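Engineer: Down below are the structures I want you to see.
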Structure I
Amino acid sequence: MLDGADQIVDRELLRTDYWRTLWYLHSQPPLFNAFVGAVEHLPKAARPAAYWLSSCSATVATGIGAAYLARSARISPKAAWVIAVLLVVRPDAVLYEQWFFYTNFEAALLVVALAGMRGWASSSDKVARLRWAIPASGGLTALVLMRSLFHVLFVVFVMGVVTLAGKLTIRQCIQIALLPVVLGTLLYVKNYVYFDSFGPSTWQGENLARITLGRLSSAERDQLITEGVVSVNAAIIPFTPNYAPPPGTKPQDLGPETDAEILNSRIKSSIGTPNFNWRGYLPLFRAHLRDSVAFIRQEPSRWFTEMGLSWKRFFNSPGDNIRLEPNSGRIDSFRRAVDMGSGQIHAGGSELTLAAYDDAVSSIEWGWVIAWILAVFGPVGLTAYRWWRGRWGRGIAVSHAGASGVDEMAHFAIWAAIVYVSIVGNSFEQGENNRFRFVIDSLILIGAVATATNLSAVVRVRRTRAGLSDAQ
């Protein structure tokens, strides 16, 4: 799959023109391709083992980090390790581990970063704080520089939530967030100077077009073009492989002058697949962004309707992805048994087979829907309940059973990460939404179990008080 992913540039260029290829990479943040390029500089015989070991290490890191976060959420040690083992051995984890792509690394980095934040906040001496700051700040930085979904605004949002919750001071948040925000912003400035796009990726127009223009019929697009709502570029499907900029396109619209092949070659010369980092795509990417925004302004209800489909796909099994073939077929019985146990009646197709993928609610994993609701709304409800009891009655700390302020900080950070990835991923992209969910599945599971634990604590406290009242 290394050569089949659009996000991975021509590996031959990573071997022969490493630094310039990364510098002129505008379609993706550079870190994942930087890692691929580093592996490609190893002896050829060692590369498969390096790819495999790195992906396996990410899975193990997810499990260990999840166990640590689960304990921070006041989940019992046994339950915490059960969660960790389930996350590591479930079929989706096996499939994404064997598919060398950034998804498995995202899941690991997210868990490691949040675990590092918790460890950093709980440490008192400088040496321990420095040790925990590496996974905390380093993990957030790696996410920002690896995946466009994790914009610097993700870091700001998470830190803002824990600050508003009173679990970290502004100074503490700045200490953790400074590196990812500064390096991410520098990347965005570079992209703006060279490619007139202030952000982590010039694909934002294509991604947004997939949930807007790409969902229209040809007749609907033609009507919008005739009415002047969108440009003629709206008729071109997102990520079209045979696009050429129209005659008369200004040179400055095509990026900087350079002989770097990453910008100048329409195809990946070593394998013959489209190079979506080619400079000729830049005018189309910008046009699709403008047209998508114009369409949303014209028909916001249609955008919200398409968001609904994105949310539906979000709760399909992450294993429903044609890119995981042929491995998914090799463990199909195991995968289907687990998915059915999660509440999925019929497997959903990949977004590349839209007719199957658009099937109704039978392909939703309802167990994960319930877990998501518990993880997202549970902390909000429990916090509101604690506030109400503290203001109008005898206060009891129920948002986390026996939790310290540091543990509550970790839980708020988990909540913020789930909310951000869910809302942003499903609002501005349509396709592999279930793959986005895989990245936060560990957090959803931890959050759901923590909510159940805290709810049981509330019930126990109320029963105890009721018993004391009756005894009096």
Structure II
Amino acid sequence: MKTNHLSLKNTIYIGLLLFGVFFGAGNVIFPISLGQQSGNLLPLSTAGFLVTSVGFSLLGVLSVNFIKENSVFEIANKVSKPYAYVFTILIFLILGPLFITPRLATTSFDVGIQPLISAGSEKWVLAIFSILFFTLTFVLTLKPAKLMTYVGKYLTPLFLILMGILILFAFMNPMGDLNHTAQPAYQSHTFFTGFLQGYNTMDALGAQLMAFIVIDAIKELGITDSKQIAKELTKSSVIFIILMSVIYILLALMGGLSLGQLAPASNGGIALAQIATHYFGKLGNVLLAAIIIVACLKTAIGLITAFGETMNNLFPKVSYRTFVIIACIAPALFANIGLTNIISYSVPVLMFMFPLALVLIIVALLTPLVGDHNILYQTTTLFVLIPAIMDGLNNLPQFLANETITRIIESYHALIPFSSIGLGWVIPAVVGYIIGMILLKLNPTKKSKA
């Protein structure tokens, strides 16, 4: 049934859905790790973290309000059709079966299940757990129209209640204070180290595609006018940004305060398990298992739904169900290589794709000011491509790096400002956009066909 606007209840549901499809494994463990590593510099490092993890994600969501395209593929198609295919497939492989989705299962296991089982049984329990995790995900993604019911109405509120219990105890009886020396990286580049840590959540990569999932849910509630859809998406984004920011800040503080009685852990998952055990003993492990599994399950549902729908649109001869099956079987297998390896292999791909995704978001956001012109997407992406490749090479696993690559990276860092801190793409993006504007002035016909 058509309606002119969403009720307050449905606006809240959509906001919880938007939060739910974003907030997964990395969103829980990375801010806690940041809190432990940045110590007394936590406020500034957390600000940097929020810019990339929340700010860029919000911009990605809102950017779809300023364009007529209805998918990530259509946005990337403004660069070129071959680029759109490569970009879209890479994005969905990263967010789907290759990296993020298996990381969800592995993080759920490492943080929530492993503390509850006996030593030596990890491999076969992980294998069974990953099968069960993705079997449940498969069942819940067969009907994407039910996504708001699963995630917005049930899983997200359950996650917030469980996480709230742990956070409440952490602040009622804090382990210490924030007066601890920060790790060297945070001492020299406090804000930008936090900024780059926000990359690890990978939320900005999937921001536009998550927005399209939420738009479909809004349409299911009877909103069909494009302007009203944009308004409802913007209203729901307020709930999203408040929830994300508050929980990130609280998790970072919880990590920082834990240094009063705990040594810095090798990753945020271990730190979270130690904090839960400190406050609740073995019951804490059970609570933590519930928190992590719910957080990861709801994100897996959103990502695999997006993967299935997008791949089905790109390759309509293959059914949505088939792509969902692939997106569940592949990560169930990849999850068994372990969380450390998944993170290690994903970083160079992430550093390559992140700037390319961001420029599509930024150019889309500037559309109301300068108009919708393909040339701006083309020149900006072209100038960012080389820095993106360099950032990817700079983060290769050690066994893939060699002297030639090292020399190339050293020359790149010497030549391009901010490249040594992972932001070498910024100035080339500005230059590319300016050149696009100049070309547009010289040849005004270089614009998109509405």
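Please treat every number below as a calculation from the coordinates, not as lab data. Remember, predicted model here, so these are calculated numbers, not experimental data. Cβ atoms are built from the backbone, for glycine too; each structure is taken alone.
Engineer: The value 31 for relative contact order in percent (Cα under 8 Å, 6 or more apart) was derived from one model only; which of I, II is it?
Structural biologist: Computed on structure II.
Engineer: I, II: which one has mean count of other Cβ atoms within 10 Å over residues 54-61, as calculated, at 17.0?
Structural biologist: Of the options listed, only I reproduces it.
Engineer: Thinking of I, II, which structure, once distance in nm of label points 7 Å out along Cα→Cβ at positions 142 and 374 is computed, gives back 4.2?
Structural biologist: II
Engineer: I, II: which one has mean count of other Cβ atoms within 10 Å over residues 198-205, as calculated, at 25.1?
Structural biologist: II
Engineer: Another question, if that's okay. Can you tell which of I, II yields 16.0 when mean count of other Cβ atoms within 10 Å over residues 254-261 is derived from it?
Structural biologist: Of the options listed, only I reproduces it.
Engineer: Have a look at I, II and say which one yields 21, 15, 8 for semi-axes √(5λ) of the Cα gyration tensor in Å, for residues 6-61 alone, as calculated.
Structural biologist: It was calculated from structure I.
Engineer: Given that distance in nm of label points 7 Å out along Cα→Cβ at positions 246 and 406, derived from a single structure, equals 6.1, which label among I, II identifies that structure?
Structural biologist: Considering all the candidates, the number was obtained from I.
Engineer: OK, next. Volume of the Cα convex hull per residue in Å³ computed as 173: which structure among I, II?
Structural biologist: I
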